[in-house]
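Okay, got some structures for you below.
Just so it is clear, none of the values below were taken in a lab; they were calculated from the coordinates. Bear in mind the structure is a predicted one, so any value in this text is a computation, not a measurement. Cβ atoms are built from the backbone, for glycine too; each structure is taken alone.
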Structure P
Amino acid sequence: MNLNNWRKYAYISNMVGCIQFVILTFIGMLFYAGGTLLHPNRPGYSFFQNFFSEIGLTVAQSGEPNTISFIFFSLAFFIVGILLVPSFIAFPYLFRETRNEKLITKIGSILGLFTCFCFSGITFAPADIYLAAHACFVRMGFSLGFVVSLLYSSAIYINPSYPKLYAYNFMVFTIFLGLYLILLFAGPSTETVVGLTIQATGQKIILYFFAICLFIHGYGAWNQEKNSLSKSKQM
């Protein structure tokens, strides 16, 4: 690997992390040992009534061991947390034109690294063993992700050479994540079927939307870095 091109590979790492997250968590759902909060005897995994974190339970809501599902869930979150780190380090290098955009992207990337820590931390805090720590990682991860998305969208928007499509990508995600944070902190109780369905479905939608938006971001940054390297070679 050419060390001068490390930032280009950082964004490839970002995209790989997002893809594996979707694949491994989906596989984890297939192996889930059954049960929901309200219906412990329900077989398999319910997209609408099982939370994402239930894939990562060591013992499923049915009372059965959930080892295979737990392994795929843990790998998905740990790997995505690690693979996103290089892109957060690399991204500020694309913003050198004004002091404001440099500052915004640096702050965004520092918070992004804490978000990675939260994602990886979920691996070591299964909800059925360390519920308080698990909830803390989840809430911190989503809250920090909201701020990172807002900062990155602002930096891209004020940069004249960065395609605005990628700013709009983060803007849409910021809105959706803001709505989800309201649902997370002030949404309906999971003690009713309707409340559980809204909470569990909303969580999965926002997590997969998170992966899609970060993949789009990684692709855009990779293109920008590639163009930047081409220009520097021509000079």
Structure Q
Amino acid sequence: MTSSDAAPAERARVLLRSLDRAVLATLDADGGPYASLVLVATDPAGHPLLLISRLAEHTGNLARDARASLLFDGTAGLDQPLTGPRLTLSGRAEPVVEPALRARYLARHPDAAFYAGFADFGLWRVRAERGHMVAGFGAIHRLGAADLLIDPPPALAEAEPGILAHMNRDHAEAIDLYARTLLGRSGTGWRMTGIDAEGADLRRGGAVARLAFAAPVTDAESVRRELVQLLRHARGGGLAD
């Protein structure tokens, strides 16, 4: 962690990874504000990923002016929404063509596979430059890129597809247990859609969840150890010191 304000930065990163949609703000042809709803994933570092059509208003806006903001709203279900967390992330958007990032997005949003191959759709990344985190009344924090992002371990990025395939194929019950016991989510059939140094992304139908790790992971072996520890905790054994 590079920031002295570690707790808000960590909360911001968790919120950023936990949500699968955001409000995208761009500048229209007259320089005025334009807001739209988009589905989001993240790259291993934490930069938001968007799969958008060049026919959409917001895509034309980004092609003219790459500056963008995304509002991640974590207040759903609260009786008083202004007491809940929300993060405005600002940066510059760019088209990306890396197959691994496309696969990461589609794992997060499997229904997007229906239109991902259409000629007008392309993947964009919003390179985070700063953030404005509101964690409730009076809890306001300005964050830099170093607070919002992590340094992705190359070995983990390489191992991610295999880890996901193994967990979803061979340890589906464990994933359901994580969701139910550690995250308070109901139902069965949860799937693991992404792994990064700080946690794992889960999905069941239209619901998503974030399984945070107790310690950063760097490769397949450290992921295995962390998931075993979390499973032990979920079964009532507690976490090791």
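Summary table below
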quantity: If relative contact order in percent (Cα under 8 Å, 6 or more apart) is computed and equals 24, the structure in P, Q; calculated: P
quantity: Which of P, Q leads on distance in nm of label points 7 Å out along Cα→Cβ at positions 74 and 106, largest value; calculated: P
quantity: Given 67, 37, 25 for Cα extents along the principal axes in Å, calculated: source structure among P, Q; calculated: P
quantity: Source structure (of P, Q) for log10 I(q)/I(0) by the Debye sum over Cα atoms at q = 0.14, 0.17 Å⁻¹, for residues 138-185 alone, computed value -0.34, -0.47; calculated: P
quantity: Origin of the value 1.6, where distance in nm of label points 7 Å out along Cα→Cβ at positions 130 and 146 was derived from one of P, Q; calculated: Q
quantity: Of the structures P, Q, the one that -9500 was derived from, the read-out being helix-only ellipticity at 222 nm (-39500 (n - 2.57) for each DSSP H run of 4 or more, over all residues; to 500); calculated: Q
quantity: Per FRET efficiency 1/(1 + (r/R0)^6) of positions 66 and 226 (r between Cβ atoms, R0 = 41 Å, to 0.05), the highest-valued of structures P, Q; calculated: Q
